[in-house]
Structure P
């Protein structure tokens with residue numbers, strides 16, 4: 001698909017274009033809405049904004065607003081979403097799915113732009129299929145988690161803004177940690193992947209970053225995480241420092257057995273409409289800081305660990321220029337795709353609007369589906385890549401070599417108030433690298 005304007009007779013499509021947003025906020029949403037609405041209007045479409053994603057559509061009571069150029073021309077620099085958003089899943093029941101299709105038909109919407117992550121992409125495709133050709137969908141992938149496998153390894157929009165702001169916040173905490181001689185455990189968003197945590201930690205130079213991709217096992221123990229953090233703190237002490245910042249991706253909580261989580265005081269394990277554990281309901285930073293502090297207290301030491309969770313501060317931030325530029329192109333490209341003839345049969349119902357090498361590309365929804373699960377594929381951090389290796393090599397955390405060098409092992413055992421043999425046995429797993 002190309003995004004160049006064609007002859008006027010082709011580009012003035014007529015009809016009604018709907019725009020909705022699903023999932024969590026992400027910097028750049030309003031920029032997409034602005035670009036799509038402007039190009040839609042310039043192409044002869046009536047552009048309608050649908051409030052709160054699929055939330056009202058599943059009940060047949062859509063809340064909408066017109067999106068004329070004069071109302072959207074300057075919103076591209078704003079954070080948040082003028083249309084709101086929701087995590088409502090229209091595919092939960094056949095009734096919900098059919099009502100969604102019928103409601104869009106009642107609104108006379110024959111073209112739809114959906115803005116969202118993997119769950120919204122899945123829902124968009126199911127709606128298009130259920131419409132049996134009555135509606136064509138252009139999905140624009142967004143998530144600060146950066147976990148959709150876009151062509152050319154392009155980031156999902158909003159990620160770069162979230163990383164930029166998150167890095168600044170981590171840098172501030174690092175300075176506070178140094179000044180006050182304490183540790184910070186910073187948990188940040190990333191439901192299944194560690195792209196955001198690693199991006200922030202690597203850019204800020206945090207003491208260490210922990211991501212779910214480090215753990216190939218389906219399930220880990222909470223103590224596995226605590227061993228890793230405690231081991232890093234002990235190594236830091238050997239190096240003469242009692243301060244540091246650990247950045248942890250919230251997705252590691254999905255690796256912990258839900259039954260173990262449910263047994264923790266004050267933790268209630270629940271699930272969202274798409275069947276995912278509600279990670280925002282699990283105070284991971286507090287859980288980790290309390291348990292590690294207890295370990296030091298059992299050795300007669302009082303360590304200062306402050307827990308912090310970053311995520312909501314990043315999602316509705318005003319986009320940086322990269323994301324404004326990126327999203328304006330995506331919004332424009334979505335409209336051009338919806339007004340064009342499909343280049344292949346698999347694009348009849350719609351597809352994912354992406355950029356590759358500076359050119360527009362629409363990928364069939366099926367290409368993003370996992371053949372085993374039927375869900376949208378997830379892009380994980382490649383722990384064998386140079387990107388990860390550089391980040392890992394610059395962290396301060398236990399390594400296998402630390403446990404093999406007698407002088408280092410003795411120093412670690414001394415600050416850990418144990419014997420070298422006991423220390424090595426206790427932390428061997430925490431010192432192992434992914435794939436090692």
Structure Q
């Protein structure tokens with residue numbers, strides 16, 4: 001990626017929903033940001049002459065450590081070659097991962113190999129999303145954009161029961177420590193009260209440092225610390241979209257970017273298609289709300305989908321006919337999926353349904369729910385890149401899709417993680 005554009009930040013997201021979360025925060029800060037399916041070529045970047053933030057919506061959240069290494073090392077090398085001062089590996093705000101699936105520790109190891117850093121910062125919290133890191137322990141609100149209760153991560157009603165990576169440890173040092181051999185330190189809330197220049201005083205030989213975050217007002221100082229960590233090299237960091245919020249706030253303070261506070265609110269789409277591979281209780285409540293408010297429900301068998309080689313044409317045609325009748329439709333796989341289903345097969349099937357629906361009905365907008373499956377759904381829809389066009393609920397912006405397929409190009413898409421939104425979420429669109 002030989003590029004002469006002034007790239008402030010390049011981020012690589014471990015799934016699509018989380019990547020649009022990061023896209024939203026840095027776009028609101030005033031950046032010209034585009035999220036690509038793969039690290040963009042110089043030719044692709046020419047389409048966006050004013051771009052200063054590159055995002056890549058990966059799928060590493062569902063991969064093994066060996067598969068992650070094959071994917072991340074060349075991707076990080078390409079992002080480094082962009083000349084970006086900051087490169088961020090964006091993870092889910094609840095740090096969904098394990099030693100065998102979506103290993104954040106493996107991502108840290110890959111980043112250390114490519115960027116040759118003495119110290120890799122990991123931001124633990126994202127306060128505006130209801131994610132609070134206190135003395136290394138992560139707490140999460142039940143439902144982003146809702147008034148749900150806040151739980152310690154390992155006692156969270158949803159995250160502690162995640163079908164692939166259930167949270168069994170709230171101390172992120174211990175959680176990530178199961179995935180890497182690198183020594184992990186902590187800059188806690190007390191240390192953060194000291195001048196930024198003194199933040200590293202209590203560190204001694206750590207290769208990774210976790211940073212607490214409880215309040216929004218702390219993010220400017222955190223952004224300053226990350227931005228000034230190494231003037232001579234590209235800084236590699238890890239964490240949720242709190243990293244984009246922190247850097248964006250600091251760059252606003254410096255005058256490098258200018259915050260965007262007003263967004264045009266598009267009218268509701270009629271009809272609306274929602275496809276969901278999420279088994280979160282938050283999404284389950286949203287599906288029930290949608291059914292009670294006129295959405296037609298189409299349930300597909302997740303196990304059967306993963307076993308079949310070809311998507312059932314009858315299901316796709318049924319969805320298209322409902323949409324042709326101007327019915328809002330929600331296609332989902334149920335909330336009690338068996339463990340260890342293929343995210344790739346499930347997401348690809350859902351994306352195939354969505355693509356068929358767009359081609360055979362007058363769809364303007366599609367909502368895609370479910371972090372693990374979203375990356376594969378986007379790829380099945382032939383989406384090459386997205387750009388934020390409106391803000392609805394924090395962490396899940398409405399985006400415009402770019403595609404070589406004329407039917408998909410220009411489609412409005414919203415990617416929602418399982419924890420995002422109040423019960424009436426689907427009614428917003």
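Starting from the value -12000: which structure in P, Q was helix-only ellipticity at 222 nm (-39500 (n - 2.57) for each DSSP H run of 4 or more, over all residues; to 500) calculated from? Traced to structure P. Computing log10 I(q)/I(0) by the Debye sum over Cα atoms at q = 0.07, 0.08, 0.09 Å⁻¹ gives -0.39, -0.50, -0.61 for which of P, Q? Here the read-out was taken from P. Of structures P, Q, the largest value of mean count of other Cβ atoms within 10 Å over residues 109-116 belongs to P.
Read-outs throughout are calculated quantities, based only on the coordinates presented, and are distinct from any laboratory measurement. What you see is a predicted model, and the numbers here were worked out from it, not measured in a lab. Cβ atoms are built from the backbone, for glycine too; each structure is taken alone.
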